[in-house]
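*Asks:* There are structures below to look over.
Coordinate-derived values only; no laboratory data. What you see is a predicted model; the values in this text were computed from it and never measured. Cβ atoms are built from the backbone, for glycine too; each structure is taken alone.
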Structure 1
Amino acid sequence: MKSADDIRMEREAERLAEPVQAANDLARKLGLEPYDVNYWIVDYDEMNELIAYGGFQQRYPHWRWGMTYDRQQKQGQFLGGKAFEIVNNDNPAHAFLQVSNSLADQKAVVTHVEAHSDFFANNEWFGMFADDPDAAAMLSRHAENIADYMQDPEIERAEVERWIDHVLCLEDNIDQHQSYEPIARDEDDPDIDFADVSDQLEDLEISEEVQREVFDEEWLQAQEDEETSMFPEQPQADIIGFLRKHGMQYDGDAGKAVEMDDWQKDVLEMLRAEAYYFAPQKMTKIMNEGWASYWESVMMADENFAGDDEFITYADHMSRVLGSGGMNPYSLGLELWEYVENTENRRHVTEKLLCVEGITWRNFHDTVDFRAVLDLLEPDDLVASVDPDSLADVPADDPRVDADTLGAAREGEVDLEKYPWKLFTYEGLAERHYSLVKAANRGYLSRISMEELERISRYMFDTSRYGSVKEALADVEYTVGWDRMREIRESHNDVTFVDEFLTQEFVDENNYFTYEYMHSSGDYRATSTDYEDVKKKLMLQLTNFGKPTIVVADGNYRNRNELLLEHRYNGVALDVEQAKDILERVFELWGRPVALRTIEKTYDEHDLEVARRRDREPEPEESGLEIRYDGMEFEEIDLQWAEVEHLAATDVDYDTKPEEWLA
């Protein structure tokens, strides 16, 4: 017998079957190409569990899932946060809807999810993990394998948990700009000998007396000091991969490094694979959430997918999503996508107007009647509204009209009163929702700068001329904005997206600014509205997921197989105590002493006092620092500037684009 909860779930699934299919149909009409999506109805506790598991139903045993679950639950109880949905990158994708959501919320979620699924399917950064992902199966397999290790009587569960903790502290230290390449358990590098001379002699079990007779101290020291080639030849960003391939474990009883156990290698590689799988989601958070919010808005608001009795609820839903504080990826992403659409449409219209006799880039603002232009760009009556009683007058051969739907509607088989968008093709919907004529955007065309006008004029290839503005605007292609958005969606990540499209016009229009902690006053102050400063501030939050960029510099440091890591310093100094915590973890994965080179920033007390009196910022002193951990204690070594100068960025080191993306 079914429980009341089961019956409730089934009823909700039945209620959503028609809106789900309609949302997918509309998304495809709008030019989206999503993976198929499987929708699941879940309750409040199940939703919190899915959020804790990163959108999947099964993950390996670990304490952090419980911590995330507890935080999510408390956020809902005490802070008013609400989880509307969760969707994962898979083919087919899987989306989970909370049964307690209103119908308006569910429709908003479904339209949002369809756009997410399109992004997953078409963004090349997601394709770097797998062209046809089966993430749910991979994560389930990892969960089962790790659970088996924890239940193995020959392996202590606590040891497995500690090993996972060691690896997770490095989960963002992968090379997210390269495709995932698995490392087999028995893969080794034949060119690397991990044992130094002393350890090699120790492994031979030769007595100290014989060693002294055969190998004198001078010879041993010469071997230690012999110059060796750098390993790796170039700094390596995939620290987890380097440790998986070349790392060892420290045997406390033997007092030396020994080979990792097979289970340790397996766990390390499984967690490495998961880090690569989740990397594109972290790299495209702004783009992806903005993309989903944009198309959700088009469908729910512009196409009235939210019914008249649902719109207020939807508007409240959207305002909560876009209005949350901090660096909000939903609002920033949505604003950037709208800016891309508007500027691309503006460029295209401007090109047409500059082909009109008598209009040049120099007299553009004085000659063009912008109100008249916008009136001419308004969608014509055919696409602006649909009258189900006048379908006989709709031309079936118009490229903006879906002829099959028109025929079905004339037979009464399609409800155009509820879903008028079904009558139109992609071209028709693009004209129907043309951005430049929307009330919020009507000033875009007239705000075009002289610099932009000159640039457009210089690179125009269309030599045709028009006798009037009306004639020129008749050739406007309403799809150019959406076409350009899809091109960008295919190739960019958050850093390249922000780098290319965050302009001074965007910053001024959306009121962005930077703020800094002021050492002179001990508080935070707004410091700049210059787009370069805003961009740099955002880049620091986006590069390497906002984490410090650390690379493997040498796997045979000091010719003793110690591990040397280097911090790519971009003006933000490391927290030394946190760095020490990480080095302790890395030591467990390397088995030998580990060192980290960085640049630290210090302020002279006298300079600080002078700065406070004069209300200006003091100049910090930057110096080199090496932190070394040998398994027992830490050592902090001051370095000459020449030893760390290569770590310092000349301005802000974005460190984001592989060479092939810069071509």
Structure 2
Amino acid sequence: MEIKERIAFLTKELNQHNHNYYVLNKSVISDYDFDMLLKELQELEVKHPEYAFPNSPTKRVGGDITKNFETVAHRFPMLSLSNSYSKEEIQEFDERIQKLIGGEIEYVCELKYDGVAISITYENGELVRALTRGDGIEGEDVTANVRTIRAIPLKLQGDYPESFDMRGEIVFPLAAFNQLNQEREAAGEPIFANPRNTASGTIKMQDSSIVASRGLDCQLYQLYADVNPFEGHFEAVNSVKDWGFKTPSLADNYIKKVNSIEGIMEFINYWDEKRSELPFEIDGIVIKVNNHHKQQELGFTSKSPRWAIAYKFKAERVSTVLNEITYQVGRTGAITPVANLEPVQLAGTTVKRANLHNADQIEKLDIREKDTVYVEKGGEIIPKIIEVDFSKRPKESEPTVYIKHCPECGSELVRVEGEAQHYCPNSSNCKPQITGKIEHFIGRKMMNIDGLGVETVVQLFEAGLIKNSADLYDLTFEQIEPLERMAEKSVNNLLKGLEDSKKVPFEKVLFALGIRYVGETVAKKLAKYFRNIDALIAASEEELVAVDEIGGRIAESVKSFFEDEMNVSIVNRLKTAGLQFELDETEHQQQSAALEGKSIVVSGVFEMSRNDLKKLIESHGGKNASSISSKTDYLVRGDKMGPSKLAKAEKLGITMLSEQEFLALLG
């Protein structure tokens, strides 16, 4: 057999074995035999890359490095579902559907997977792109990472449309998640909080080989095409199995077609009781009108389809004993009380700690050490205590006395009038504050310094080499190289990362400084308005408040930050090191005042990216608005715009422009 034919044979064979194992749940060959075939294919592809297929099974192993995830427009907008938290609301949903379209209505009930929404495009039977939900109009391209998930077919079989999208949810199976946490704990690494957040973080990792190693799964539950070949949603979900997709299991009751409100309630009640037995997490049930024509008749609001609704389960809660209350110090000096609990199983994970938030919360619930408490997850990363079982309170119990001094440095805590949290004022000598500020400074959305992570920051601090972000730029090879786990390559990567960070634009540097209340958006507004750091430092509170959307609290915080001599000293040292403290005028140069004072909403899909359209608006003096109101001057309207947004614009008499008309307006 020729090499080209052998590669084609191995590709087809391995894709089929992946489908058998991860979708059909049956094994035809041993792991060893599979690995030998995969190894042979890898070796052939290395020697003859011209014969390798874009969707080769070797892509499952990962290895691609993605520095930045490109933003791409969805062909079909990814709208969110309306949520309900009571069965009465489901009853009202059914009554509303009956009133709008009447007749006998078939509904499809499905599990609401607690994972990461994904949209996967197939063309001519090949996986070509995978996008996250993003803002529903645009998502991030995570194709390289999605290719590593073995439940997702790379090449289809059977009679499929030429081009279509499959929607689904990437989930972290509980067994794989728990194994990962056990491995991290054994290695002395911090464990992950929950499967959903970990799946979300994993799918956005730069190294696809790490994604491949984690064992993510995917349930695909909706077909989108220009012309849907199936009459109903239920028929589509069950038919696309023949193309190679892993869809909700009918045999396991993951999906069911019903024709009454009683059928819906029966499905909800069944899974409310049985959800803890699932191998993955769910947080509710999704109910959809089955017939595609009736879905089209019902249409959409600006945010969600009228033909579907989600019923959210009440958060699970368990009781356990609160052993001890400890206190954590954040980078801003904020003190967070934490309940250390007798370990208990909750929503598929072992809970050992719960967030107590602040002194007021402890007093309100009268929480004390050795109390039996009820703990709820409810979407929180760190579970929270919602109630105390006073019937089990020990007789010798004493009320909790909130600490008066910082648990790290011993400084007396302060509490600003009107604020709930206590603060440690010793920002220059309190370890968690120092390391926390530096960790914020190097973050991905701030300076994004390659080769420098949280553990390295702590290591450098404990070695006495850094006490603030400016110290990073004084580091030398000779200082770093003797440290543990710091080989020559690691040191050079770190130093190169620091050097590269000197090109990071002013607005990100400003965000990285860690000024309280100055997030990414506020930093952009301040940078654009004041143009350079010196003008910002010299600004009065009145001048700061004059900036669009900057209120008194932010202005006071900015002014207070730059009145601190240490902060100004750090900024001056960073300037000397070569960081960008002026706006790049070539990038932010205003081209005209054609849109001066105008509020503009951009909605739909365009030939140019939405980000570029928004930059154009700003460069011509306009303001980007997120929603339509009576203050909106223009609506730049693209394809596939939501019907309710369009109706609102027409009702308010807002001027609507096509992409071409908008560009013509700017000349």
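*Asks:* Looking at FRET efficiency 1/(1 + (r/R0)^6) of positions 17 and 401 (r between Cβ atoms, R0 = 25 Å, to 0.05), point out which structure of 1, 2 has the largest value.
*Replies:* On the way: 1: 0.35; 2: 0.00.
When FRET efficiency 1/(1 + (r/R0)^6) of positions 17 and 401 (r between Cβ atoms, R0 = 25 Å, to 0.05) is calculated for 1, 2, structure 1 comes out on top.
*Asks:* Quick check: 15.6 is what I get for mean count of other Cβ atoms within 10 Å over residues 489-496, calculated from one of 1, 2. Which structure matches? Show your work: numbers first, answer last.
*Replies:* Working: 1: 20.4; 2: 15.6.
That value comes from structure 2.
*Asks:* Something else now. Can you say which of 1, 2 returns 3.3 when distance in nm of label points 7 Å out along Cα→Cβ at positions 97 and 273 is computed? Don't jump to the answer; show the numbers that get you there.
*Replies:* Working: 1: 3.3; 2: 2.4.
Checking each candidate, the match is 1.
*Asks:* Could I ask something else about it? A value of 14 was computed for relative contact order in percent (Cα under 8 Å, 6 or more apart); which of 1, 2 is the source structure?
*Replies:* Numbers: 1: 14; 2: 10.
Going through each structure in turn, the value belongs to 1.
*Asks:* Which structure, out of 1, 2, was helix-only ellipticity at 222 nm (-39500 (n - 2.57) for each DSSP H run of 4 or more, over all residues; to 500) calculated from, if the result is -10500? Don't skip to the answer; put the middle values down first.
*Replies:* Values: 1: -15000; 2: -10500.
Answer by label: 2.
*Asks:* Kindly point out which one of 1, 2 the value 0.10 was derived from, the read-out being FRET efficiency 1/(1 + (r/R0)^6) of positions 313 and 537 (r between Cβ atoms, R0 = 35 Å, to 0.05).
*Replies:* Attributed to the structure labelled 2.
*Asks:* Can you rank 1, 2 by Cα Rg over 2.2 N^0.38 Å and just name the one with the largest value?
*Replies:* On the way: 1: 1.16; 2: 1.07.
The maximum falls on structure 1.
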